[in-house]
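No value in this document is a laboratory result; all are computed from the given coordinates. In this text the structure is predicted, and so the values were computed from the model without any measurement. Cβ atoms are built from the backbone, for glycine too; each structure is taken alone.
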Structure P
Amino acid sequence: MPFEKYSAFTPIELPNRTWPSNRLKHAPRWCSVDLRDGNQALIEPMSVDEKLRMYELLLEVGFIEIEVGFPAASQPDFDFIRKIIDDGLVPEDITIQVLCQARKELIERTVEALDGTRNAIFHLYNSTSALQRKVVFNMDRQQIVDLAVAGTELVRDTTRHLTNTNVEFEYSPESFTGTELDFALEISSAVCETWGASTDRKVIINLPSTVELATPNIYADQIEYFCRNFEFRDSSIVSLHTHNDRGTGIAATELALMAGAERVEGTLFGNGERTGNCDIVTVAMNLFSQGVDPQL
């Protein structure tokens, strides 16, 4: 086999890492992405009625944060979100999350989908990895930062019209694991500053292994480095969204929680794009088996 054409992932220098000595003593904030990432993995995406059945199951399991779709990219997602809002199917203590790219027309469509809900997380993302900057977008670092800042400004200004909705903001530097750490810190700081992040108005910074590139300990090192050096750490919630390309999405999530993250996005039994997402059931049961209430 022509293994020589591949090069090993270069680990970061973190000689004083502390995460190996940490223990998981409480459950993270959970967010199910079954209705979006899980749905995208299906040969035939769920209908509105099928999504409703899955949504009701997620409520029974105990999720209080549920990513309900990508309404600007899918009419069934938009229709489903409108149905659960218009029919009063979102309990007062439940927060629905929507995913959106940093593009004006998509942001406006997403805000339209959220009208009337009580609690929402607006999840904005754009690609930041060196490979995607060069090959996909032909943009330099500053152009990618400008794109994220412009998207954040538009979300900030447009969601002000949702006067009866408590809007929490989430930002993902897509392909975080393939992004230079100094750049991940730079763009996340720019987004937090633009949103007006504070200890009373925290921004969720979601650090995805969009494609799993290395062993779980390296992901944990990346998360600890980010948490240590992020200037908005006290005004943010560090979230994880692992995929399972190397078969270690669960381990990567657990070690990254030890490294300082506070929130986990995943799916029931790991159903997700390609080889799947983090399996929340297994992570929760692993906590349970160590005497920790998984809160599910």
Structure Q
Amino acid sequence: MKFAIWPSFDRSWEETIALARWAEANGFSGFWAADHLLVNGPDDSRPDDDVLECWSVLTAVGAAVPRVRLVSMVSPVSIHHPVVLTKRAITADHVSGGRAVLGLGAGWQGNEHEAYGFDLLAVGPRVRRFAEALQVVHGMLRHDQVTFNGEYYQLDNVACRPRPVGQLPILIGSKGPRMARLTARFADEWNTWGDTTQFAQRSAVVDTACEVEGRDPASLRRSTQAMVFLIDTPAQRERAVGAATPGMSLVGTAGELIELLHQYTALGVDEFAVPDFNLGSSAGERRERLERLNAEVLAHVH
């Protein structure tokens, strides 16, 4: 299993690019960026934090850092037209020499939709719109000419130029059965948040969907992420458990975290992303904790 780094999108550009260079130098395989217009606030509030735009960041990192995968986590089609997303991803792919991964989602974060006037839709129509967007993106990435006439999107014999450098992967972020068949049908990579129990349960649903679609489940790359809390004492454990989001966090000593990450490997995870969301309130504190986590935990997981 490989590791990726995932800085919060409200970090400064200086910290973001420094972290990307550090990750590259320390053997990380991926650099992930969330695609949101606002920080998610409680009760759909609208925090005024700085927010860098996802694909601009990924393209700039791709120009400056020569090896890591560049992954959008995930770009919501409720906010971005799928044609524009495809062109952004292909541009990043060319700038980086073929390292872009187009992560896609149906959209979920209420405050940014309300603030900017985007229609999130009820769950059923939202999934139908997402299914159409996937057909558009897949068609543009895999075919020279695309015509599509759907409820939400229409394309009239359009050419997508330039072509991607290679087969630019489509990643779908999902957690429920409603999205599993779309994942099986269109995705090169599937991603979900979760501890090992949640990942195993959701992965089984995706496996079943692959079988229904006549696809070998082993052909689907899998990635996940969780906030990681490295602790040394019972008091630190108590504080970390209180701060951790249930089902989305790992709390433990170095030895315990190594064992948990080995469980992800056994579950078929190809890449595990480490978010920096919980690693401290300053750039220096985040870097110090990440360096310790890498030396004491990640370096011992293969």
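Just a few scattered comments:
- When relative contact order in percent (Cα under 8 Å, 6 or more apart) is computed for each of P, Q, the largest belongs to: P
- For the set P, Q, ranking by Kirkwood radius over Cα pairs in Å places Q highest.
- Test item: helix-only ellipticity at 222 nm (-39500 (n - 2.57) for each DSSP H run of 4 or more, over all residues; to 500) calculated as -11000, pick one of P, Q: P
- Computed over structures P, Q, mean count of other Cβ atoms within 10 Å over residues 151-158 reaches its largest value in P.
- Structures P, Q, by mean count of other Cβ atoms within 10 Å over residues 63-70: label with the highest value: P
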